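Undergrad: Structures are listed in the sections that come next.
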Structure P
Amino acid sequence: MSEGDAGARAWPRPRANPQLTGQEAAEAALLAAWQSGRLPHAWILSGTKGIGKATLAYRFARFVLAGSRSAAPSLLATPEPGLTMDPGDPLFQQVASGGHPDLLTVERSFDEKRGRMREEIVVEDVRAVGAFLRLTAGAGGWRIVIVDSADELNRNAANALLKILEEPPNRALLLLVAHAPGRLLPTIRSRCRTLSLSALKPVAIGDLLDRYCPSLAADEREILIQLADGSIGRALELAAADGVAVYREMVEMLGALPRVDVPALHALGDRLARAEAGDRFHTLADLLTWWLARLVRAGAARSLPPEIAAGDAMAMRRLLERRGLDQWVALWEKITLLFARADGLALDRKQVVLTAFLEFAATARG
């Protein structure tokens, strides 16, 4: 699928998404807490990136802001209660546009000096929360803060948020989206109720791909379901970046190791270094480190995972036969660090690609 095809039917941002698939248990837990009349003032919504945590946060925010409107009793009367709201509802539209006065979202902000988005949430972004929560909510209702994602808080921002969590105002609700809650300060975790969301099942990923990428070829769809690793966000990002083609080319090169097709590798590096390549460089970085982690897990379990694309199971078997598990773990650490530095230090993308595959070949060669 081309990038144009992927962009022809864009998926909605979490604040504007009226649907959530596969997280019924998490919805039920939030609804039960609301019905109990003892709703915790802060929640950590945890789980793999791209499984619906932020979408759930906005769903619950809309539900709480709606208060005791007539929609709530009808939810209680259904066999499977949820947090659904009609997208045509004015409150839904306010939240979707970012214009609801009683809802504040904390995200990474734009760095005017560097002309790009910051890589972390800074303390200035969090200071707005205290002032926001001191305001009186409309109609005496709730004031809600969504932090997306809390993993991105730097140390000063995290400490500023902690002060708010220690003495929250009455009828304030904080929803912290966290892909890796273990990175949060223990004192933040101790002041929040944690709600873990599950990875999505393959059938749910398939249904969502059909909804958002209906032009996918059947074989691409099946590969994306497996590459998704339970995350529809990951599947859609891969679809938009031609991830299946990148994966197939990557597997072909890995299958030839320790031999390296140098002209083909240079051609790949040239393509990924071009401005028009879009996000394909990060797609390769993600897939290569993911594949290597999968190799390590297969070696530890002494069992190969199901084949995703032609040749990848054979490549794993050959590489595991050539070198021990500790060598592959060391390579995973080295390549993960290499790609992490690529953006932070603005390294030459072609050189990063060449280095990654040559390191792979050197390890396979022994």
Structure Q
Amino acid sequence: MEFDLNETQKLFQTSARDLFSQECPSVLVRETTEKDVPHAENMWRHLVEQGWTGLIFPEEAGGLGLGMVEMAVAFEEMGRALVPGPYLSTVPLAGTALRCSPSPAAASHLRAIADGKLKATVAVPEESAGWGADTIAMSAADTEQGLTLNGRKLFVSDAAQSDLIITAAKSKLGLVLVAVNPRTPGISISPMPAVDSLRPLYEIVFDGVSVSREDILAEGKTAAAALSGCIDVATLALTAEMLGGMQWILDATVEYAKTRKQFGKPIGQFQAVQHHCANMLLMTESTRSAVYYAAWVMGNDPGLAPLAISMAKAYASDSYREVGNLGIQVHGGIGFTWDHEIHFYYKRAKASELMFGDALYHRERIARIVMDGAAGSSRASARAGD
């Protein structure tokens, strides 16, 4: 693999940075949080105009046909700017679920997302707060028309802003993914407390919600594969976004250390501050290597992607939080005030740490993948010996 972006990818990175510096300066992030100004809608229109809503989808589905590395580049720049809006929920998460589902309805919804006409999210976690298919207990009972959903989903990102909610439930055939209109009778959507106000979370209650056969996207093993695939792609996108936030904190902290003076000289001349900045740089660059390796693997060797993605997410979950800690410590008192932007990034770090599984979850997943691989190798060796 290449350990640097190629020329086309660098041009894409530059254009993305220019777009967000113009259309999403820090004042808009602050207004979105303080005054509930709907800048996310304006940002969404800009992304649609740029074709970003079809970024990773094939051209036959109305997309741009770009790869996972380009997606990582895009989300790194979005993380630097703290871009508000349901892009993560709609494109990598819901869009990949639709792309991996075989139903005609899935193809229709995917084109609508690529065209910028549809916002969507995926409802997975329940009381256990897990993201795996084995944690889903919500009932999907068979009826003559299709299915009836009863249960509750928690921590669903951007549910109130979505036109479509892809819901994971359990039917008699096992796991099922269904496309649900949030305005369907029996659905109740309520906001949940969230650390990051720019990424709202919701509780969704399904009380006898009827779903037609046409809205069933996938069932059984196909649904499990689609769910696993969309969560992996969204996790990769999230880690790239976390990398962008880490880079912003590092840049802002180094700049502050150059200009803030104590005892007649810049604080950046003090060894303790230099150590903090060096540790922040180490964690940021290590995260960058893990993220772009995972992106390359997903595009070139998908079989290794779950392991690489979990390694990146486990490291980024710890590192983003710690970079935020060190950044605030170097800033001193001003780092704790509302007037400085660093607290927005620290809140994003804490929210992202838990989204799609925290570091502990992904370390356990890495252990399972490695153990399953070792067991498979042992069985293959035994068969060869026979």
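All of the numbers you see were taken from the coordinates with simple rules; none came from a lab. As the structure is a computational prediction, the values presented were derived from the model and not from experiment. Cβ atoms are built from the backbone, for glycine too; each structure is taken alone.
Undergrad: Matching task: 69, 43, 40 is the computed value of Cα extents along the principal axes in Å. Pick the structure from P, Q.
TA: Source structure: P.
Undergrad: Where is Kirkwood radius over Cα pairs in Å, for residues 106-297 alone largest, in which of P, Q?
TA: P
Undergrad: Can you rank P, Q by relative contact order in percent (Cα under 8 Å, 6 or more apart) and just name the one with the largest value? Walk me through the numbers before you get to the answer.
TA: Details: P: 19; Q: 15.
Evaluating relative contact order in percent (Cα under 8 Å, 6 or more apart) on every structure, the highest lands on P.
Undergrad: Which of P, Q yields 27.4 for mean count of other Cβ atoms within 10 Å over residues 90-97, as computed?
TA: Q
Undergrad: Here mean count of other Cβ atoms within 10 Å over residues 50-57 was calculated and came to 21.4; which of the structures P, Q was it taken from?
TA: Q
Undergrad: 2.5 is what came out when distance in nm of label points 7 Å out along Cα→Cβ at positions 138 and 242 was calculated for one structure; which of P, Q is it?
TA: This value belongs to structure Q.
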